[in-house]
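The structures come next, written out as structure tokens.
No value in this document is a laboratory result; all are computed from the given coordinates. These figures come from a predicted structure and were not determined experimentally.
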Structure P
């Protein structure tokens, strides 16, 4: 089964969100790199990466059949993604155990979601 682990870092929340040019602390990046290496040795790591702050992004939202484009920052966003891991594992519980080992900061959150696979779209019998 494939799972997406979504990092919602505390640093991307609240009034003091980082702006363009934000670079994480190198020592924290190194700790996360060691975690990622261990994770890759235990689960099948398909992809991972960090994301630039929302101030550098854009949103396309849809209402009444029309798209609305908003450049960052998005003041109404309560939780902002800071990165992700895409892994294959035998169970959600296995992924949860790994997420609990992450060298996250106080206030960070990791959301775990199973990825839809082709088998999820087969007609019911």
Structure Q
């Protein structure tokens, strides 16, 4: 695995951990609709509470596995594909809220792109 891919993995994982562990109850300009917290954002998308309580731990676990994959490459593809799938879903949710600006979808799109880069690098190296 290349150093570049490992750095990107680490950045993706730390970004998601930051959002879900430290910033989930803080307002940001990237929250969908008029949501001030991640939970409100999930409600704005029309998801029931159980989706929020499932996605959060799944994103945290996936981030930890992406970090662990730096030392155990067998974890890389499954964890990165899982994260990419969640980011694709997040991107679609942002785009479905028509009154939102496209900039609110930028973080999900960026993480999805970075996951694609990680997978591409790992497959060609």
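When relative contact order in percent (Cα under 8 Å, 6 or more apart) is computed across structures P, Q, the figure 46 traces back to P. Can you tell which of P, Q yields -6500 when helix-only ellipticity at 222 nm (-39500 (n - 2.57) for each DSSP H run of 4 or more, over all residues; to 500) is derived from it? Comparing all candidates, it corresponds to P.
Comparing Cα Rg over 2.2 N^0.38 Å across structures P, Q, which is largest? Structure P comes out on top.
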